[in-house]
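Dropping the structures in below, format is structure tokens.
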Structure P
């Protein structure tokens, strides 16, 4: 959710820290800051504006060691005093004499007890954050060795965290630790780095170590030393990653969201690359043994990924004839559910680090679920390590907070899952498999043809930009697509939007319909089209203005109060993937017409790594 960058080097690392924060802006934040060792002490700059303003503050600053942070407020308002980095100067001393600096992602659950203990020892707090507790606790435990002090501190921290720490007393050393929040080490020649996301260090290094939960890492100029949760030395794999560098370049597009919408044909093609048949083996070595015996599927996800799961329910139950439950991950772990160890638990996440989904996965495993599958976009993520089976969507780096290409590639993966389960259960004929593969292979071209509708959608967006409410309707497997369309609109335009199954109109939402309420309908030519047309008549009878996305032969005509855009073709079971694309474009162009910050909408973060 927040961004961490740290560096220890023999060159000025301030530009590295600032550029790292700039690359992490897409995650969402409301304040930012830098702390370095300079002029014999700790110096700090913080801002509640953008990283560009922090850059201006630090133009004359030079240092060999430092840490930086973008914060998304949890404990305490987004103010300069609450912005990271946080300092500790010891008991009864002010930050002018500080010698410990800390940045932190996550939430410390026992911070109140620790704060009370530290205050009784004379420590003064200048913020409302849980992070300042970490700084004072490390100072309290410091006896000349920062690495040992951080290890001792982590024994007392309860919750999720990724931290980077350095001390005035050891100016060529940074210590990092993680438990429940991602943190990577970047390796250089005579210099080393820390970051919450490898993307932050693109162009600085391509050699990375992904720390595991409980790890504490000691970074010095010529070495990196890592101990695990038991404080025993460990060797972690060094990975070479270069593919993300081009992903952070905007190119000819106005915003990353627009770029990523138009990257969907390529992302889908990359996700399907090399797939010649639909078999359980697509989901890992265990799948061939596990899939035939599963009794059902439980999908756990949040936000857009949850809507992908809702769509998958229709596919899996229809194609594989396997019962499916889809649950909001943040709710699942807090209710008394009935475990079924023979069920397949599927977690869906773009980042693979979504805290609520990770926690739900761990809860499911504690209940006895051993058949676990992750559908993720990041092969190095925590969910990959926590699950028995995996499918990697190849969407590439997604910078815009509002997910687009990650969503459509998740849908592709889940459609393949439906086919693989059907194959494992003996319910997929060769002809059906051939038809599914043919449709999938044509999908990138089909999405490209939908993108060509952008000029018509721009005209609609100019009308939507003047509205403050909107209603989205869908039926069957297009109801989750209506939900996703409403979410996209509210996320980046700040227009209040809701979605309903069209058949539910008369059970309440019809009371909202007036000529001031635009109603968007997802209207493919499927078995429910006639039912949907009746629902649309209910809207028109109340003076509602309709905006309908129909198929080329959808038997719906434009008229007074009925605006119509026809998609080039009907696409059967894969129709949800095509129909979500114009909804993404509608939200994007409405947002640009309203002048909102499309890639970094207010109050939202890209990767939600706190509960």
Structure Q
């Protein structure tokens, strides 16, 4: 078997490669012949198949196959495998096998047979680095002007052709909700159309701040001269809840069959605002009798800060009770005969809102004047009546409990989990049950809740109480914050749950390359290491480190060499109340 290497065969950038015959395809190829008893055949596909050509001994006979590049492309290189048999030579009757490109014949290999019958192949012919060639021909000829001594045969077993496509796609008709004026939130889309003149549209991508957030790939067949569709249209979506708050840039990129020809639209500048203002979804509730307990109710919004106050109704006006700003309140003589309620004000960067519990019934009035009892010969002790309990309208009346009751306590996040991982600002409700040892529910009982941040030197602090309902169930919605351990306790029984929090990291890169950022909720006094990373190809690599300032969770760094795209990574470690997190990628202005 002969192997002829004519020129380097590596494809260059800006090309795509199609394969012929070995996969059964003859896309772009046309057979030809002239002369009596000459002809062609096609057995491509099965092992040993080929594009066949044969000529007789008639003078001027010819046969072969020609490939023609599609519009707006040219042949940059090829690899062709062939075999042939040429008839013996005689004066003015010579069999010739030829491979050539056109129109400039940048590749030309013609072999006349000046001896006896000869066979060659399978052999490889290859070329590269061509420009402007649009055809590739493999053929046989009976040359010299007179008859040849016999028949000649050519078989082209397989061909790989590198087609250069210098015409990038064109993007048009761009629309969609991502282009809306004002700030955006939730899922947003970009719709578009694209056209190409060469190998077709192969891939469509939506990039936000340089990172791919959505893409579509066309169904392409590289057995065809135009492997991908010449036109494409579609919609790409971005979930803005996964982006940092603030300004971003989107770029729509459409790539042709070479994956190097790009048509773009943008940058599309938009501002993300997914933090909603606070809104109450469930009013605060008040429980208890001689001591009152309250919860915050349920709220929409993130990064909420609560301000609480007990109020009393005097002369038709609700007024704040001085110093009564906790979830637990014991009425005083100043509250006797009045109705109380619990007020919660929730605030974040987007605004604030207030919600109020239902008023309690009137509390018992102050005790009336007492008279000295008349002595008798046999004085008897009169039992002192218990004060009437304060019961909030709609709240279940707790049954009397024995002095020492053995209880069973359970608590968990959704789906019975004791450990959850959430993003900064996200909250997960805890539900639980409190029963006697025999399984009967304990009603109207307060379960105390404490929280300890997972940080060096942190101590447990009380964060509220949850009161059981008629079935012994209770629920508690912890405030947002850093990673922490929540402990629920009643009568010596405790249950601990763990919350792991992914930090929110925001960064800005100035034109000078200076990087400024902040880790929301970073506790003061922890000089946490911050990794600054740049994108190398598709891999993020750390190029510098800095540390958080003592307060505020802020950091800054001015690198010697300014990177175009950077991000920040803060890794988990003992004593740091967050799991590993990264910022969104940012571009230098």
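What follows is calculated from the coordinates using simple rules that are stated; it is not laboratory data. Predicted model only: the values in this text are computed from it and were never measured. Cβ atoms are built from the backbone, for glycine too; each structure is taken alone.
Looking at structures P, Q, which one was helix-only ellipticity at 222 nm (-39500 (n - 2.57) for each DSSP H run of 4 or more, over all residues; to 500) calculated from, given that it came out as -10000?
The value was obtained from structure P.
Out of P, Q, choose the structure whose coordinates give FRET efficiency 1/(1 + (r/R0)^6) of positions 411 and 571 (r between Cβ atoms, R0 = 35 Å, to 0.05) equal to 0.70 when calculated.
Traced to structure Q.
When relative contact order in percent (Cα under 8 Å, 6 or more apart) is compared over structures P, Q, which one is greatest?
Largest value of relative contact order in percent (Cα under 8 Å, 6 or more apart): P.
Tell me which of P, Q gives 23.4 when you compute mean count of other Cβ atoms within 10 Å over residues 251-258.
Q
The value 45, 27, 22 for semi-axes √(5λ) of the Cα gyration tensor in Å was derived from one model only; which of P, Q is it?
Comparing all candidates, it corresponds to P.
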